[in-house]
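Taken together, the values in this text are just the output of simple stated rules run on the coordinates, not laboratory data. Here the structure is a predicted model, which is why all the values come from computation and not from measurement. Cβ atoms are built from the backbone, for glycine too; each structure is taken alone.
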Structure P
Amino acid sequence: MNRKIIYSMLVVLGALLIFWVVLRNVDSPTSVPKSLSALDIEFDAEKAVKIDVYKRDYPDSGLHFAKIDTEWVVANAYNAPAKRTDIEKLLTDLNQVSGQIRGETAELYEDFDITDERALQIEIFDGEASKLLHIYIGKGGSGRDCFMRLSESPTVYLANENFISRFAAWNAPPEKKLPTDRWIELSLCNVPRESIKSFKIKKGKTEYEFALMEEPSEDTLAPPAEVWTQISPEKGLRLEESKVKRLHSNLASIRASGVTDPENKDKFGLDKPDYTIRVADAEGNSSYIKFGKPVNEEEDRYVVVDGKNAVYVIPKNTFDRIFEDQFKKPDK
């Protein structure tokens, strides 16, 4: 065979070999293959029904989640509904976390704030009360990471997720109670903003009803325009569309500031409320929200929502944005 042909074939073969090696080593920049990670955590997140996050010497300052039927709740906040996506992300991140070894003896625990006394501990259990995972979280590293060790091993890893900040425990004294509100689903309206087609607002003895109505467009070739219109009452105060739009926006985004003891469910006028909201979509799905009387000098109010096993707290300014601001009569 001609020497030039052999040389050309070798060059092509070498190029193909290099291309094959490159393809084998290409990976997503946001993921770390298990083979390159010293930290190996695997558990069945689908079996998780209980999560405890706490400091050993301050168990009352911890945070506790439980799965009731198919929904997650914050157990130490009166079983208030938890943000499902945040719980699921926590479980996913714990299952996929990676990291490199930073120490292998208990003598170094102090340096990482990961001693039994100082570490933030996370325990996950299944429905049979069997422990799926038990980890110790130390201080954060240089950025979006933290030090971590498994309960059955002295090895300390620098994990690629900052779980200490996720629970607002960064530089916090060990006795400080982990905040629950950031994990509670405080959104009160069950109907998505874009799906709301009508709503009713009851103020005392008067109930105002508004609906999204179709009106012919000035351009005869254009489709009808949707306009927010006051349906009732026909007499008395009539709100212009701009105010109805603001009410719609305020209702869709209404949020509580926290929760209170469910024993308050039939107190402060919640059993016979003077102020209520009913929001509905075109398919008949609705959200019914009841507001109690002021409960303190700041005029916070308790709120209940049909279908939610919680009593929420809203501040005066949230209440006013719905029941007062848009209903003020214009100056003469």
Structure Q
Amino acid sequence: MKATIYDVAREAGVSIATVSKVINAKGKISQERRREIFAIMERLQYQPSVIASALTGKHTYTLGLLIPDIANPFYGEVARAVEDRGHQLGYSVIICSTDNRDERIEQYISVLKQKRIDGIMIGTGMGNADTLRELGASMPVVAIGRELPDVPVHTVVADDWQGGRMAAEHLLQLGHRRVAVLSESMAVSSSRDRLKGFKERLEEDGVMLQENHVRPCKHRMEDGKREAARMLEGKEHPTAIFCCNDLLAVGALQAAKEAGIRIPAELSVVSFDNTILASVTDPPLTSISQPMEQLGAAAVDLLLGQLEQDAPSAAKRRIAMRTELIVRSSTASVKPAD
């Protein structure tokens, strides 16, 4: 016999009105108490009717997540954190991989709206700000991992500027002065902030980045490999490369190996993200670590917090989480000139 809302209320020792408020994300009920009631619902295999909720304008307990590429370990780990937190609070998550293409993004947004999702997290770039503003007017929206310019939404990011500074500080302490950067698109706020922090810290020590030593790339491994190979040609190549994600750094490692350049004896490599890739490369990568689990959980909490408000708040929160330098075997002191 299927469990009912009365069974859940009796097991939890609360009224059916309280269970209903938990289901519909209403009322001043603590997150701990909500988790307890959701755990009872799961144990009893009680499922509210999503279709009925949608038809009556109530919650469907479904969230959307737009990311550029699920094959990128960073986005994979963030998506897992979003799923885990959503499941913990009784929500399912639909994950959409957009490849940063506006037409695909708009198509996914249309599909998600048809499914009457309760809110959406956007971790992908998008050129059409009007579409995002319209979306924000119709449902709760949170930007995750990047800023959305000219779009007033809550935002959860890592402190990319500080992370760039830490990468530069590490290389300066090792004596590197001829350094280079493999960045992602400058249209992405996180890439701009990482590069800005890196350059500012170098300039404080009188080190200037050569123009041809900053190479914008797509986010794929082969792009990092191609651009790194070009920078490593000739005798006066950089002694260190800062890569704005782990995939670009893996590409740089491959380019160095094919060029016969030893890491870290002849070239140091610092990456950003600190996904599982950073610890399994040869050599393992020194990396700026992002708190991926906390990023995903905070995005869900911000989103659900909006659902609990009777009216949307004009004030938008921006949460910037600290990054951390993880030193491994891909960096070493610069080799003295012969």
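For percent of Cα pairs over 32 Å apart, the calculated result is 39, so let me know which of P, Q that is.
Here the read-out was taken from Q.
Computing distance in nm of label points 7 Å out along Cα→Cβ at positions 103 and 319 for each of P, Q, which one ends up highest?
By distance in nm of label points 7 Å out along Cα→Cβ at positions 103 and 319, the leading structure of P, Q is P.
For which of the structures P, Q does the calculation of distance in nm of label points 7 Å out along Cα→Cβ at positions 175 and 287 return 4.0?
Answer by label: P.
Between structures P, Q, where is mean count of other Cβ atoms within 10 Å over residues 167-174 highest?
On the way: P: 14.6; Q: 20.4.
Going through P, Q one by one, mean count of other Cβ atoms within 10 Å over residues 167-174 is largest in Q.
One of P, Q was used to compute distance in nm of label points 7 Å out along Cα→Cβ at positions 191 and 295, and the answer was 1.5. Which one was it?
Q
A value of -6000 was computed for helix-only ellipticity at 222 nm (-39500 (n - 2.57) for each DSSP H run of 4 or more, over all residues; to 500); which of P, Q is the source structure?
P
Comparing relative contact order in percent (Cα under 8 Å, 6 or more apart) across P, Q, which structure shows the greatest value?
Evaluating relative contact order in percent (Cα under 8 Å, 6 or more apart) on every structure, the highest lands on Q.
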